[in-house]
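Take a look at the structures below.
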Structure P
Amino acid sequence: MLFSTSTYLERKICSVVRISKGILTLIILFSVVCSSSYAQWQLDAETGFVLSGYNDVRIPNETGTKISLSRELKTDPELFIRGRLTYSIGEKHTIAILVAPLRLHAKGKVDRIVKFEKEEFPANIQLKSTYRFDSYRLTYRYDFYNTGEVQAGLGMTFKIRDASISLEGGNKKAEKKNTGFVPLINFKVQWMFSEQLSLLLDGDALAAPQGRAEDVFLGLLFWPGKNVGLKLGYRVLEGGVDVDEVYNFTLVNYIVAGGILTF
């Protein structure tokens, strides 16, 4: 899934990343200088259940065995937690830091030999798998449209992924780890259809020939007080990569409940 991004793609975007970092730094400095009269912090925490959709893996891509960690093995629902700290400057500029760990555990039997990483697992033995995808993101967004009732913005997210997929069984264990940098496009659309209720669509996404990544939330925000909010909705995490080193495409569904504190 979002498990890995090809070395080729990372080389291609390297120059773009350097330019983007420079632009981001200038935007932040400009925002601080020009909009320092108004700044606001917001802490956004989410929890709930994460449900695995498809999770297809082949490692290495050329010689490994394609296996589904969600259909051939059984992946139980998991609890999750993730948090975002946001700093708004004026009415248009937003900087955010997100920490989003993820664990999925699967187990079961496969009716064929499974070649995974550097190990070979016999058919019909009990297998266990752990899918880990920890995401750390820095986002800048510019809210270019704001009528008071409807707000829309676009920006860029710089993501560091720390991921691994492991498979074990029959006294054998193999694990593929991957840590890397991925740039994403950030977006947000919010409709305040009453003083206390709003509909929010936001997320990060990007597609390339070697793979894709999407992390999108749709839900309701309720503000019982001026500085305290509640959220309820659905999040989808989807994507993957198809390169020589790794084949992995994954869909993860989140049932989300959360709280927002503004200060």
Structure Q
Amino acid sequence: MTNEVTVITGASSGIGAALARQLGSKGQQLVLAARRENELREVAKQAGTRALVVPTDVTRRGDVENLRSQALKEYGHVDVWVNNAGRGITKSVLDLTDRDVDEITAVVLKSVLYGMQAIIPHFQERGRGHLINISSFLGRVPLVSHRSIYSAAKSGVNVLTANARMDLKAKFPGIHISLVLPGIVETDFHKVAKTPQIPRAGSKLGFIIVQSAEEVADQIATLIEHPVAELYTNPALVGLVSQYCQDVGKFEENLVRRTGSS
């Protein structure tokens, strides 16, 4: 077992649970957070390492601060903090209600802000640490328009992450701030968001191959060992981002033409 301590939010299923198992196999010590305590405890068992379970509602600043405090009380320090919790819905822009916007913004964007503000001062005191924010390719390219508010909130995550990295870069070179942008991943996210067609790992949706949570977790584990500013978990997405930025209008026209004929 190593002395490395990693905090993971949204660890009861999906990418968070897969990452816990991946890091546990490497002997890392863990702090697992989510609202579902029973599921968290099951993941902790599967991780096969020392793991502290902290039931947490990431939409509450006090809960996130308690998560940090419990981690420091148990281990004395934190090396890596992964803001992974999130939730989506299937609604177009014109169908969104105030409640939709408030709920998704709280889970997807504000929870990340709370995590950053909770742990970065600890990293600053130590002069080192690694913050990883799990975003989405949809926060950069509007590939699926019915993920409207989810995509908007993830776009906010992208910007907060970049600005925090710039704020810390000169004075705290030992602190790494990373953004992870998965594409389509087979997780419970699609059930909660009531996706009409649940994507399966290895299948193809349009021109994107669906990844498993384990594939994404493996890449995040490598990111922890070799920090970079941004990580697209599916290499095909990099080319799409480049195409989108070169000519937004043309990209959207081609996308509508392609999906309309499928």
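Just so it is clear, none of the values below were taken in a lab; they were calculated from the coordinates. Note that the coordinates shown come from a computational prediction; the quantities given were computed from them, not determined experimentally. Cβ atoms are built from the backbone, for glycine too; each structure is taken alone.
Name the one structure among P, Q that relative contact order in percent (Cα under 8 Å, 6 or more apart) of 22 was derived from.
P
Give the label, chosen from P, Q, of the structure having the highest value of mean count of other Cβ atoms within 10 Å over residues 159-166.
Largest calculated value belongs to P.
Given 0.05 as the derived value for FRET efficiency 1/(1 + (r/R0)^6) of positions 71 and 223 (r between Cβ atoms, R0 = 25 Å, to 0.05), which of the supplied structures P, Q does it correspond to?
The value was obtained from structure P.
Once distance in nm of label points 7 Å out along Cα→Cβ at positions 95 and 215 is calculated for every structure in P, Q, which label goes with the largest value?
Going through P, Q one by one, distance in nm of label points 7 Å out along Cα→Cβ at positions 95 and 215 peaks for structure Q.
If Cα extents along the principal axes in Å is calculated from each of P, Q, which structure is the one that comes out at 65, 42, 24?
Checking each candidate, the match is P.
Just checking, which of P, Q has the largest value of distance in nm of label points 7 Å out along Cα→Cβ at positions 103 and 151?
Going through P, Q one by one, distance in nm of label points 7 Å out along Cα→Cβ at positions 103 and 151 is largest in P.
Match the computed value -15000 of helix-only ellipticity at 222 nm (-39500 (n - 2.57) for each DSSP H run of 4 or more, over all residues; to 500) to one of the structures P, Q, and report its label.
Traced to structure Q.
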